[in-house]
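Next up, some structures in structure tokens.
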Structure I
Amino acid sequence: MKIAIIGAGAMGCLYGAKLSTVPDNQIFLLDIWKEHVDAINNDGIYMEENGELLRYNHLTAATDATGVGVVDLAIIFVKSTLTEQAVEANKAVFGNDTIAITLQNGIGNIESIGSLIGTDNVMAGTTAHGATMLGPGKMRHAGVGKTIIGELSGVRTKRINKIAELFSTAGLEVEVSENVLGLVWDKLLVNVGINALTGITKLTNGELLQYPEIEEILEEAVKEGIAVAKAKGIVLGFTDPVEHTKEVCKATAANKSSMLQDVLNHKPTEIEMINGAVVREGKSAGLATPVNQVLCALIHYFEKVK
């Protein structure tokens, strides 16, 4: 299968590297970071995994999609704030039958991709893998988890089964869901509870639960998200998303969230696609979301402070 990974950050490199191990796959990593692209083309991807340094060199990287041409599958891994821009810039890889899968954080990616290529060939999913960039062409596989994908319609089609089989062959634990939109919201609510608070307090995920006043804010932010999801008719996968978010905090106790890393590195965050999504969807449903609104405002403040 001919596959394009749009966004060759840590997660894009992880999936590109794994998928490159499947015979007959052609893997193209598309990114604007030229030094990174050159390193991949010269030496492949070096991945730290389970104490070993592994090299994956059966793949190609590019800053321009024109030379890649139309692919069978495009996996979107750019930051949510850049989705529309990235898909537009890499439109050369999308043909009438190209399937696009978003495994990104936040809400709104499906709509952004669909607005440019149509929603018929857009699929969604979530990943519990963790990965960190170490430098051009180098990354660390920091955590193993399940990849869950599905059709927006909830129908288990031949094409989603084929992609699931492809992921499995590449050594990625995969599951097909008939409620992928619910799963996207499940992950959103976890991010709603964790990401902004870590970015504001500079605490790790686990440390959030060590301070009752911070834990209470986490609870209220997630509860607002639950109310919005229910108003939209979303079927959530957890009976108690607040408790689930706390369990994720414990399971990833030492982790610095992506938003905290962005704040520390003075980079734009994905706040508008996470807590901001709760605020926007809440307004459309006639629901107030004051906690999430305040969290958004504070993160935007930190984005401006150097």
Structure II
Amino acid sequence: MTSIDVHEITKDYGSARAVDRLTFSVRPGRVTGFLGPNGAGKSTTMRLVLGLDRATGGSATIGGQPYVSLGNPLRRVGALLDPQAAHGSRTARHHLLALATSNGIAGSRIDEVLVEAGLGSAGGRRIKTFSLGMRQRLGIAAALLGDPEVLMLDEPSNGLDPEGIVWIRELMRKLAGEGRTVLVSSHLMNETSSFADHLVVLGKGRLLVDMPMREFLASRSRPGVRFRTTELTRLRDALIRKGYEPAPGDDGRWTVDGATAQEIGSLAACEGIPLLELREKQVTLEEAYLDLTATETEFTATTSSTADKEA
């Protein structure tokens, strides 16, 4: 199968550097989440891989070849970058027919991908009548048209309803399970955590992370547990005697940093204190990502409390 390989790629727009000597690979058989704050260089990198922009330096290849040298590229690479790019006066079927004809793809494939994308009954409608979610589905249908080995999707869940979000999540995992190479850019951390096996994270055009999802979460996690009990005072006192510092939470649970569930559970058992709940603290992808990129965000909002202090 085919991989995406980016090597020392750089892109300058005048004096501004959008991508800074970036190197990473996207391997087959897994979904790679492509993350980073606004302005981090994700979309620019995807455009460089697809030959839509020319790099200032470095290289990007798909299966060892630049995208521009691929014959019938839609049969090798399916991409969704801008669902609004389709001509509004065309019908969905005619839009896909133009793509199929120019890439040597059988016309029978058109109805197959329309049905797969949930647009089987809308093939004869003009695209300008489509909602954002329907345009998104059409863009995904176009990416699937050539049954490609490589999929590159930029914000594929944008505009989709809950059923559509579940569908695209399952589709990406299915494609990766077939041994295809799947690169997905997204701002939705909770959604990304539901489908990505591997993460590539950018900050200000530079590579911050290139590792499996589980390793990334583990690397940003700190030991700690949350618990609930019917005998809070006894357990709290026992914890303090052992050198722990239990802290109350807003939801009625208590937290002990620097401890494991086994340690707290054993202590409670020795003291004869019942536990209603005991679990390890799990860092979310959103928490880990925000912690990582705190100093890499070009555009940030000011909270009301901060604004009050500065006023």
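Here are the numbers:
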read-out: Among I, II, structure where helix-only ellipticity at 222 nm (-39500 (n - 2.57) for each DSSP H run of 4 or more, over all residues; to 500) as derived comes to -10000; value: II
read-out: With mean projected area of the Cα convex hull in nm² derived as 15.0, matching label from I, II; value: I
read-out: Among I, II, structure where percent of Cα pairs over 14 Å apart, for residues 159-238 alone as derived comes to 74; value: II
read-out: Value 37, 27, 16, calculated as Cα extents along the principal axes in Å, for residues 111-174 alone, assigned to which of I, II; value: I
read-out: Structures I, II, by FRET efficiency 1/(1 + (r/R0)^6) of positions 87 and 271 (r between Cβ atoms, R0 = 30 Å, to 0.05): label with the highest value; value: I
read-out: With relative contact order in percent (Cα under 8 Å, 6 or more apart) derived as 15, matching label from I, II; value: I
read-out: Comparison of I, II by mean count of other Cβ atoms within 10 Å over residues 103-110 - largest value held by; value: I
read-out: Test item: distance in nm of label points 7 Å out along Cα→Cβ at positions 47 and 71 calculated as 1.5, pick one of I, II; value: I
read-out: Comparison of I, II - label where distance in nm of label points 7 Å out along Cα→Cβ at positions 183 and 263 is highest; value: II
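Every read-out reported here was derived from the displayed coordinates using simple, explicitly stated rules and does not represent laboratory data. What you see is a predicted model, and the numbers here were worked out from it, not measured in a lab. Cβ atoms are built from the backbone, for glycine too; each structure is taken alone.
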